[in-house]
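Every read-out reported here was derived from the displayed coordinates using simple, explicitly stated rules and does not represent laboratory data. Model, not experiment: these values are computed from the prediction. Cβ atoms are built from the backbone, for glycine too; each structure is taken alone.
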Structure 1
Amino acid sequence: MTRHEFWQGNTACAEGALAAGCRFFGGYPITPSTEIAEHMARRMPKVDGVFVQMEDELASMASIIGASWAGMRSMTATSGPGFSLMMENIGYAIMTETPCVVVDVQRGGPSTGQPTRASQGDMMQCRFGSHGDISIIAVSPASVQEMYELTAKAFNLADRYRVPTFVMTDEIIGHMRERIDIPESVDITPRRPLEKGTLPFAAGEDGVPGFPAFGHGHGVHVTGLTHDERGYPSTTDPHVHEALVRRLVEKVEGARREMADFEAVHPDAEVVFISYGAPARSVAQVIRDMDDERVGHLRLRVVWPFPEFALEIFTSARVFLVPELNLGQIALEAAARTNVPVVPIPEIGGELHMPERLIEMAEGYL
């Protein structure tokens with residue numbers, strides 16, 4: 001039976017993780033994500049879980065990697081400066097194919113920037129922040145309801161593809177309060193265990209090996225070095241390195257249609273907004289106020305990998321308008337994926353786009 005709550009976004013994020021079976025949280029408090037850690041600190045002991053406040057964000061990321069290899073669904077939460085500190089261990093998690101969830105409640109940057117104001121300035125850092133050729137998965141909630149749902153979904157994506165998965169939210173969504181519906185349970189996709197007699201990093205057709213959790217009868221060597229299917233270092237053989245890195249990228253990029261999650265409004269529109277996160281709320285108001293089928297909306301719930309095929313739905317589009325709380329990060333990605341002109345609508349400083357401004361922009365292209 002569904003129950004109803006009036007929750008803050010960060011609370012919904014924590015509860016969505018718990019509903020999905022997260023039983024380890026390692027983190028360090030940082031505005032505007034701290035409420036997630038605080039809620040986890042209260043709730044984890046009640047569900048036989050583990051909460052650890054680490055000494056910094058480097059250790060936080062390391063702790064959830066270790067917990068994942070011990071067989072637990074694990075998560076951390078942070079914001080921009082802490083996210084930067086996590087990058088080295090995020091790369092290690094990608095190379096070792098460690099499923100885990102990282103929540104980034106974005107704030108204004110660079111550096112310590114605006115601790116209490118909203119931003120979407122970490123979207124490219126999320127995708128490309130770690131060195132080397134990588135591919136990751138990132139979801140972006142636009143409501144408190146989606147903070148619950150997409151956090152739970154992030155755990156399934158992480159386990160399905162054995163890759164760190166990111167909840168890229170922002171201060172607005174993290175701190176707003178809304179009524180949400182809480183189901184009795186959420187769908188859980190369990191990790192595929194490693195079959196006996198199979199090498200720990202030998203992948204099937206989908207490019208994803210079974211997961212050999214520590215203490216479950218497998219002898220596994222885990223290293224961030226280039227490794228063969230046994231998990232042993234093989235750093236000088238170019239063929240081993242190329243095969244490994246191509247597989248790590250392709251297992252995500254090759255499944256972009258399978259994991260795509262978006263909403264397309266008015267597919268015959270001439271002027272189309274592309275949005276994710278908090279700005280999607282402004283665009284939704286624009287669509288209601290204009291009530292014009294010539295104006296459409298592509299709202300992304302999964303941002304990475306970017307679903308370029310979703311752009312093709314809008315066959316009559318003459319321009320894509322991309323309002324973001326940054327200087328045009330996803331607009332840049334969209335522009336690389338289509339021949340239709342892409343116009344960024346940047347907003348930095350912590351304020352959300354006003355619908356009136358977006359209406360004026362849309363009318364200028366009609």
Structure 2
Amino acid sequence: MSGFEILTAGRVTFGRGRAGEAAGAIRAHGARVLLLRGSHPGADRLAADLRGLGAEVEEIRQKGEPLLDDLDAVVARGRDMRAEVVAALGGGSVIDMGKAAAALIPAPGGAMHHLEVVGEGRPLEAAPLPFVALPTTAGTGAEVTKNAVIGVPSHGRKVSLRDDRMLADRAIIDPALTDGAPRAVTLASGLDAVTQVIEPYLSCRATPFTDALCRDAIPRGLAALVRLMQGEDPGARDDLALTSLFGGLALANAGLGAVHGFAGVLGGRTGAPHGALCGRLLPGVLRANADAVAGQGGDMTRHREVAGWIGAALGAKDDPLDALEAWMDDHGLPRLGPMGVDAAELADLAEASRASSSMRGNPVTLPTETLEGVLRASL
């Protein structure tokens with residue numbers, strides 16, 4: 001067994017009703033609070049609770065996935081108010097924006113000094129502000145990861161700002177915050193959550209720690225997502241929130257794979273929702289990886305396990321990956337073409353995806369022509 005490390009948030013709290021602890025946890029870090037939020041009413045309650053504790057609160061609504069210009073504006077507002085702590089209550093995009101703002105407000109330089117791929121990729125020169133995260137969707141696990149994904153339209157890419165110190169000081173996962181999420185959001189974010197426990201399980205960087213998380217979460221998350229497509233179910237919400245948390249813990253410690261290698265590039269080019277891209281690409285990537293591993297005479301045990309868990313959740317009688325594609329079609333998940341992927345650009349997209357950092361965790365190196373084939377089959 002090779003050695004490994006475990007990186008995660010300073011303190012992780014999971015359970016229904018635990019969001020009530022957030023105001024006190026945030027206020028303990030300072031009196032001037034920059035609050036990143038979406039439309040969830042829980043943010044109104046949190047802001048009121050913070051003000052009731054004597055905090056000065058600057059609320060910023062984050063709409064859509066974080067873009068570089070938006071990040072620069074948020075950082076400027078945080079510096080102007082001399083923020084002492086950053087909090088984020090919302091989906092993965094809100095949490096990523098909060099995480100990036102906490103990292104950059106104290107930084108002497110701008111975002112492009114630190115962004116991967118399109119920027120200089122420098123490590124942070126100053127410690128981030130304290131950061132507290134409360135997710136309202138079960139998908140990205142961003143509350144326990146050390147990176148923030150930022151769109152850079154001028155480069156047509158979504159890339160990461162990354163540093164071990166960007167891990168949240170406190171992550172509060174209250175599944176009640178996800179109750180009643182729209183069906184399409186639940187489907188896309190849930191498929192991201194499931195992908196983020198499948199890819200670390202198959203990753204060439206998997207560890208006994210991440211394996212334990214993923215073996216529990218893959219069947220749990222698949223079953224929960226199937227139940228939630230049939231109707232609202234608090235128990236399934238709890239299970240999907242736990243899957244999302246486990247996915248964040250797993251990917252932070254074992255990496256991801258080709259699905260996320262594709263998703264960053266395609267999301268940057270099209271603006272399509274990250275979770276929808278991940279879900280649509282998952283069957284094709286699983287097929288390509290299994291074929292490549294089998295062709296190299298590798299161990300197929302994990303690939304068979306994942307296929308078996310998918311088949312069991314969907315009640316598949318034949319090929320589980322065919323069943324997954326059909327199930328996504330039945331529940332309205334768009335294919336890549338309607339999400340804006342141009343068939344004429346597949347070779348370029350495949351080549352750009354091959355260079356993504358997430359590809360380094362893929363169980364095997366897939367040639368560009370194989371990656372292009374995955375894209376073509378998902379159009």
(message) I have -16000 for helix-only ellipticity at 222 nm (-39500 (n - 2.57) for each DSSP H run of 4 or more, over all residues; to 500), calculated from one of the structures 1, 2. Which structure is it?
(response) 2
(request) Identify the structure, out of 1, 2, from whose coordinates mean projected area of the Cα convex hull in nm², for residues 221-332 alone was calculated to give 9.4. (result) 1
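Please compute FRET efficiency 1/(1 + (r/R0)^6) of positions 117 and 133 (r between Cβ atoms, R0 = 25 Å, to 0.05) for structures 1, 2 and give me the label with the greatest value.
Details: 1: 0.15; 2: 0.55.
Going through 1, 2 one by one, FRET efficiency 1/(1 + (r/R0)^6) of positions 117 and 133 (r between Cβ atoms, R0 = 25 Å, to 0.05) is largest in 2.
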(message) Say we calculate distance in nm of label points 7 Å out along Cα→Cβ at positions 37 and 301 for every structure; which of 1, 2 gives the highest result?
(response) 2
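For mean count of other Cβ atoms within 10 Å over residues 21-28, which structure out of 1, 2 has the highest calculated value?
The maximum falls on structure 1.
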(request) Kindly point out which one of 1, 2 the value 23.6 was derived from, the read-out being mean count of other Cβ atoms within 10 Å over residues 69-76. (result) 1
(request) Tell me which of 1, 2 gives 0.50 when you compute FRET efficiency 1/(1 + (r/R0)^6) of positions 189 and 245 (r between Cβ atoms, R0 = 25 Å, to 0.05). (result) 1
